[in-house]
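These are the structures in question, set out in turn.
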Structure I
Amino acid sequence: MITSSCKEKNKLNDLDWLIGKWEGTARNGNIFYEEWKKQSDTAFVNNNYHFEGDKQVFGGTSRIALRNNRLYYINDSDSLKMLQWEAEVHNPTSMTFHNDKITPYNRITFSLSEQNTWDAMLMGKKDTVKYSLKRKIMPY
């Protein structure tokens, strides 16, 4: 018998491709990094940062959480205002989160575009931004 908890775990496990360290380029041309980790069976966490010279500058945190068999993307970088989007589309290579109350971007899509590359699309009423991130292979 498959329990609800097992189904929830499987839903989040579809997104295991997101785990790792990623490099992207911001609109201003600066390189940024995202590091996604599996915190538990029901949550992935992300820390993002960039460099100013040799100094690593923390950019913020976000997470994908599974609650009551629903996925949420939560940006809690601003301690005064947590932003939350609910998944409206989800499959093993793509997920779209939506919240009409958030501006400027009320829809966010993460999609695996090819091996070791994924795209983040932030969509709003006035603007759409696309970031392509490549897996950062760490030397050992």
Structure II
Amino acid sequence: MSENNKTLAPESHYELTYRVAGSDSPRTLCSEPGDDFPDVMATARMVGLMELAAARLMRPLLADGELSVGVGVNITHLAATPLFETVRLRATFTGMEGRLYAFTVEAFDDGGKVGAGTHTRAIVTTERLLKSTEKRLQAARAPQA
């Protein structure tokens, strides 16, 4: 965990603009007969872009060898956005929840708000994250006695 004690000002925000691509469709997830999804921006893509906006807002807090990771999301997808339309995603810092950075996140297209919710992130060292991930997987794959 970072010892730099930097914080974000309450209500500080980051907004990004993104053009929805064909690869953002949930149809790209279809892997067997019977899978059927509409050709619109997938909920998973919207959530990922909301996380990206929050991560970019946190960039100034990161020391060398650190990154921010998503810990929690509580998102509602309010309306579909067609492929090849532009969306705006906004993350607003609302304060600390213990060691977690809390955000409200919203998504908009030309028709209005299409998504909203909350998101939390933590600052971790990249090396520690990767080591703990490998250790966890090795333990799960170890033969049981």
Calculated from one of I, II, helix-only ellipticity at 222 nm (-39500 (n - 2.57) for each DSSP H run of 4 or more, over all residues; to 500) reads -2000, and the structure in question is I
Value 29, 25, 12, calculated as semi-axes √(5λ) of the Cα gyration tensor in Å, assigned to which of I, II:
II
When relative contact order in percent (Cα under 8 Å, 6 or more apart) is compared over structures I, II, which one is greatest?
II
Suppose distance in nm of label points 7 Å out along Cα→Cβ at positions 21 and 45 works out to 0.9; of I, II, which structure was it derived from?
II
Structure from which 1.1 was derived, distance in nm of label points 7 Å out along Cα→Cβ at positions 85 and 109, options I, II:
I
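Just so you know, all these numbers are worked out from the coordinates, no wet-lab data involved. In this text the structure is predicted, and so the values were computed from the model without any measurement. Cβ atoms are built from the backbone, for glycine too; each structure is taken alone.
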